[in-house]
Structure I
Amino acid sequence: MTPSVIALVLFAAILHATWNALLRSGADRLWSITMMSFATTAAAAVCAALLPLPARASWPYLTASAALQVGYSVFLAYAYQGAALSQVYPVVRGTVPLLVTLGGYAWAGQRLGGASLAGVALVSGGIASLTLGRSRIHLRSFAAALVTALFIGGYVTVDGVGSRIAGDPLAYAAWIFIVYGIAMPAVFFLFGRRLSDGFTRGEMLKSAAGGLISLVSYAAVVDALSRGPVGPIAALRETSIVFSALIGWAWLGEKPSGRRFAACAAVAVGAACLTYPA
């Protein structure tokens with residue numbers, strides 16, 4: 001990887017941890033992530049207007065991806081409702097490559113090399129450490145974080161197929177955000193909620209910023225993938241786990257113990273091993 005690609009991936013990792021911190025800092029996380037969806041959808045609509053429509057064959061995948069991202073958003077908001085950023089974020093980010101690796105071993109007969117085995121041990125040990133001790137993550141938040149990871153694995157798998165048959169992957173991504181921006185508020189209303197609940201100008205601006213930051217983070221990763229190898233980029237991307245702990249400490253006033261920092265680092269290194277085992 002060139003220095004510019006490395007810088008771009010690290011930039012994306014910091015942004016991803018940042019928008020999660022903005023979500024965690026909100027008083028009502030479901031309201032916040034719903035408001036974020038408006039910002040991402042507005043930006044995506046502008047992009048979609050400048051791009052061709054995705055191929056018709058990709059629309060079922062596009063719709064399924066948007067639905068899975070709604071589920072991911074709901075459970076992520078719930079996880080942050082009762083736990084710290086430095087507790088939830090490592091579980092969400094680290095569980096996805098762990099599940100993919102173990103699933104490939106169990107159902108696809110894939111062999112696990114030394115790096116993969118080390119990755120499994122590091123991620124499992126790091127996540128287990130977050131569930132122990134006086135500062136352990138609450139069980140309900142832990143379960144919600146695991147379900148969030150399942151949704152992420154689902155939409156990543158769907159997008160792996162859909163983006164290839166869409167014709168234009170950027171148009172495919174833009175329309176996912178548009179469909180998501182329609183579905184997410186609908187689910188919010190199904191919970192019997194109103195957008196005026198707890199509304200303040202400050203929370204609205206913070207949520208809008210979070211939505212735009214998440215979109216820029218996504219675009220930065222896509223740009224990096226067009227310039228460099230997938231494996232190393234995906235592995236470097238996992239540094240966001242460490243950034244989340246630092247942001248939680250510096251900005252949100254979290255006071256993670258040395259063990260929690262070590263757990264975050266272990267999950268980050270393990271996820272990198274699983275993402276780029278060669």
Structure II
Amino acid sequence: MFSSLISNRTRLAQIGLVFTTLAWGATFVLVKEGLNHAQPFSFGAYRFLIATICAALLVRSKIIDLTKQEIYGALLCGFFLFTGYAFQNFGLWENEFYISTTPSKSAFITSISIIMVPLMLVLAGLQKVTTKIWVAIILATIGLYLLLEPSGSGISLGDGLTFGCATCFAIHIIIQDRYAKGGIHVTRFFFIQVAVVTLLSFICSYFFDTQPPTWSPELINALLMTGILATTIAILIMVWAQQILSPSQTALIFSLEPVFAAVFSWILTGELLGFWGWVGGVLVVIAVVWSESKSEN
């Protein structure tokens with residue numbers, strides 16, 4: 001009976017992460033649309049303000065029980081969450097200064113963060129270099145080339161900014177996994193993270209945004225969907241599930257995100273990756289799955 005309860009809890013965590021991945025996949029199109037009405041820092045500020053308000057309603061009096069471990073870990077995670085989303089927003093933002101990336105490409109590039117996790121652990125001397133890591137890197141490199149090059153314009157600045165997003169998210173995964181296994185209070189940890197992102201986003205918006213948001217139904221819809229569904233609910237589920245599942249299991253489920261994003265982008269905007277784009281995207285997903293699959297040993 002005890003093993004059955006553990007199995008059910010694991011299955012529930014897996015289902016929760018699939019929902020999280022589905023929600024994140026849908027947001028790439030929403031963010032792209034929202035950025036037509038608000039500049040990147042402003043969009044992030046209001047998105048995470050909504051998430052912070054939701055988290056505050058959930059955490060309430062529990063905030064006084066914050067531990068030093070939770071504060072330090074959440075501050076670190078919050079900083080890299082902020083930089084990751086800032087890079088992602090700037091990558092998707094259509095403007096007169098550089099060519100932006102598309103929702104599908106943004107999702108596939110962002111998924112590279114999963115491969116970056118073991119690579120960063122190797123560089124930090126915390127993990128040995130394995131054949132699996134090299135194969136994953138080679139597959140991902142070929143996949144990204146096929147995904148980005150068929151357009152004829154090569155890698156745009158928007159694509160490059162999204163690589164910055166993937167790097168920050170990889171660091172965030174490593175830090176959060178460490179603290180999630182340390183017995184943190186999920187809601188408190190989440191509240192501090194989103195509050196940090198909100199504060200940093202508003203500060204950067206004040207200094208760097210050149211115009212205020214143009215409030216419209218499209219912007220409000222994008223902010224509510226990303227702030228409540230894809231940020232509050234999804235990240236709470238993610239932090240909870242990471243306490244139950246291994247990093248490998250988490251990474252395997254997260255590999256579905258770009259697939260969901262490409263499907264939503266096709267349905268909602270008609271974006272087509274083309275044959276070689278899909279081949280490249282599939283190679284990226286295979287690389288992600290391969291990098292986190294368990295060896296026979």
Structure III
Amino acid sequence: MATSLLTPVTTATPELVDLVNADRLPGQPACTVGRLQAAIDGTSPVDSAWWAELTDLRTEVLRDADGAPAGAVAYARRSRDGAGVILWLHAREDPSAVRRLLDHALAGLAGCPTVEAFSFATALGLGLEALPVRHRSATHAALLDRGFTGSDLWRYMRRDLPAPSLPTCSYRTSCDEDRRVLQVQRDGQVVAEATIGEPVDGIGVLWWIGVQPVARGEGLGLRLLGSALDLLAGLGAREVILYVDDDAPDDDPERSRVAANALYKRVGFVEVDRLWSYQLTR
């Protein structure tokens with residue numbers, strides 16, 4: 001049984017790493033002491049600008065009767081709008097521990113007119129910007145029980161590599177920090193583009209793929225996707241993940257992801273979970 005007392009931590013430990021890894025999602029790299037320390041320090045390779053806005057960052061641990069970590073939560077304040085932000089929470093999906101951690105964070109954010117939860121990526125994952133609700137059902141339920149409004153924002157998908165049966169195309173490559181951009185050009189104009197992330201622990205990320213209207217309807221998206229996956233496999237990736245921001249209505253001409261979802265399914269991507277973010281107004 002967990003105690004009611006939470007204690008602050010500033011240093012990552014193997015026991016805390018094990019706690020985080022108990023909630024590990026398929027397609028995500030295992031947490032390490034270094035990654036957990038980055039999260040405790042308030043840094044992240046993805047969404048770093050949002051982390052830079054935070055103040056009064058706290059990471060606190062709930063311990064069981066033997067002193068072992070039973071849960072941990074990180075939360076902070078954002079000075080530009082006075083909002084509180086619950087950044088991450090892990091408790092092996094034990095409902096009682098999850099509730100205690102949430103209640104403690106909300107008390108620590110007293111005076112904040114709004115509180116966000118799971119609204120951007122952390123150093124604990126690979127671009128995972130929200131809560132995977134099927135794998136984290138106890139956390140999802142506890143947030144809703146406390147009055148948070150949830151928003152279903154992302155579809156999280158993965159597949160194994162290599163993908164040798166997919167067609168490919170010619171492209172040019174450029175590098176942007178830890179990402180590579182594949183471009184297909186015609187008459188000096190970019191008509192299709194894909195962005196991939198350098199593999200982390202054998203996991204690659206397809207961050208973006210798009211085809212201009214002038215080049216659609218001829219299978220270029222499929223061939224560029226095949227090229228991107230082939231490049232990732234060549235860089236050592238054994239699997240690839242992606243995030244689809246398909247929260248827009250299907251009839252929204254600017255943001256509909258119907259075609260993208262159909263393409264990903266066609267080439268063997270499977271949905272791992274839906275990713276939700278939350279907001280509480282008080």
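A value of 3.2 was derived for distance in nm of label points 7 Å out along Cα→Cβ at positions 111 and 159; which structure in I, II, III was it taken from? Label of the originating structure: I. Looking across I, II, III, the calculation of mean count of other Cβ atoms within 10 Å over residues 183-190 that yields 16.4 traces back to I.
Where does the value 14.8 come from, among I, II, III, when mean projected area of the Cα convex hull in nm² is the thing being computed? Attributed to the structure labelled I. Each of I, II, III could give helix-only ellipticity at 222 nm (-39500 (n - 2.57) for each DSSP H run of 4 or more, over all residues; to 500), but the derived value -24500 comes from II. Thinking of I, II, III, which structure, once distance in nm of label points 7 Å out along Cα→Cβ at positions 127 and 167 is computed, gives back 3.9? Answer for the origin of the read-out: I.
Taken together, the values in this text are just the output of simple stated rules run on the coordinates, not laboratory data. Computed from a prediction, not measured in an experiment: that's the story for all the values here. Cβ atoms are built from the backbone, for glycine too; each structure is taken alone.
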